[in-house]
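> Several structures are given next for inspection.
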Structure P
Amino acid sequence: MQDNIENNAEAAAAPTAHTKETMPSLEEMLKASELVAAEHHDAWLRAKAETENMRRRAADDVDKARKFAVENFANELMAVKDSLEAALTVESPSVENMKDGVELTLKQLVAAFGKFNLNEINPVGEKFDPHQHQAIQMIESDQPANTVVTVLQKGYRLHERTLRPALVMVAKGKD
């Protein structure tokens, strides 16, 4: 029985002794923690640098988009300018030839405007809309009140935004 008690005591003491041998020292734990902290700090620095690079690239992309936003439109307008310059180089143009050339050039310009959703506002006969029209004068007319009677200068709209309102004369109400 004495042997059983001693064996049990040794068995109970054995795990403690075994645990003591595998348990790392405080210095080892500190070194391991410092390594983990250094890895996390390195990963944080890399993530911070990547974020800064992405922000800088995005800012560069925005600057380039702003700078070259009208590039395609400018290319279309160059063809119109070339046509106008060609018309001016003709030695002895007739009025009819000049008129035909101007009409073709205007068609080029209208096509360029249409390609980029730059549409004219020509509101004759429409109800006056202060978002698209600028009334210059009210005149007597057989048309209903606040109807556009005359367009002095066409307006232009880019997509849904009015770039320039049409200058118009509007009908007075019949009193």
Structure Q
Amino acid sequence: MIRPEARAAFARWSEALWGCGVLALGLYWAFFTGGGLLHWLGYAVALAGGLLLLAGIQRGRFRTGSGGPGIVRVIEGRITYMGPLTGGVADLDALTRLELDPSGKPAHWMLHQAGQPTLAIPVNATGGEVLFDAFSALPGLQTERMLSVLNGTSREVVTLWQEPTSRIAHLRLH
């Protein structure tokens, strides 16, 4: 009854749509219920709906599709990718660099760890939407930059995050 393209669009933007609904309900309560507690509660609900809308827009921009090769799981900071040709595991705490390689079909997240082979995950891998929260946990990652590169037209590998260099390589006493 619903076309597959419309169903995919609703699924991609579902959080943003929920945010619009909560925002509309909050604004209705705030402006059309007169006074009292429901009036003030409406402002709080509208604020929550606005925040949900913004988060939903970010998540919708991150979802570039599904049904791609492989399956992604994130459990307690460990990213697991099981693909038809490759696969692997990367711990968020052990990541040294996160890159996006848009030159492939589809584009790939490139997760680098010291002493381990690079883990390449297609952006449209099944379950790949959980990577948004995982990547957001990286200290200093600029979410808006990540989303603009992901949805951009560049064909070059882009480093999105690199481990902060807090270690002193050489300490002189004299």
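FYI, it's all coordinate maths here, none of it is from the lab. Keep in mind the model is a prediction, meaning the values are calculated, not measured. Cβ atoms are built from the backbone, for glycine too; each structure is taken alone.
> Supply the structure label, taken from P, Q, corresponding to relative contact order in percent (Cα under 8 Å, 6 or more apart) with the calculated value 15.
P
> Given a value of -12500 for helix-only ellipticity at 222 nm (-39500 (n - 2.57) for each DSSP H run of 4 or more, over all residues; to 500), point me to the structure among P, Q it was derived from.
Q
> Here's another thing I want to ask about it. I have 0.9 for distance in nm of label points 7 Å out along Cα→Cβ at positions 25 and 49, calculated from one of the structures P, Q. Which structure is it?
This figure was derived from Q.
> I would also like to ask the following. The value 70, 59, 31 for Cα extents along the principal axes in Å was derived from one model only; which of P, Q is it?
Going label by label, the one that fits is Q.
> Turning to a different aspect of this structure: From P, Q, which structure was log10 I(q)/I(0) by the Debye sum over Cα atoms at q = 0.18, 0.25, 0.31 Å⁻¹, for residues 97-136 alone = -0.69, -0.82, -0.96 calculated on?
Derived from P, not from the others.
> Given a value of 10.0 for mean count of other Cβ atoms within 10 Å over residues 41-48, calculated from one of P, Q, which structure does it belong to?
P
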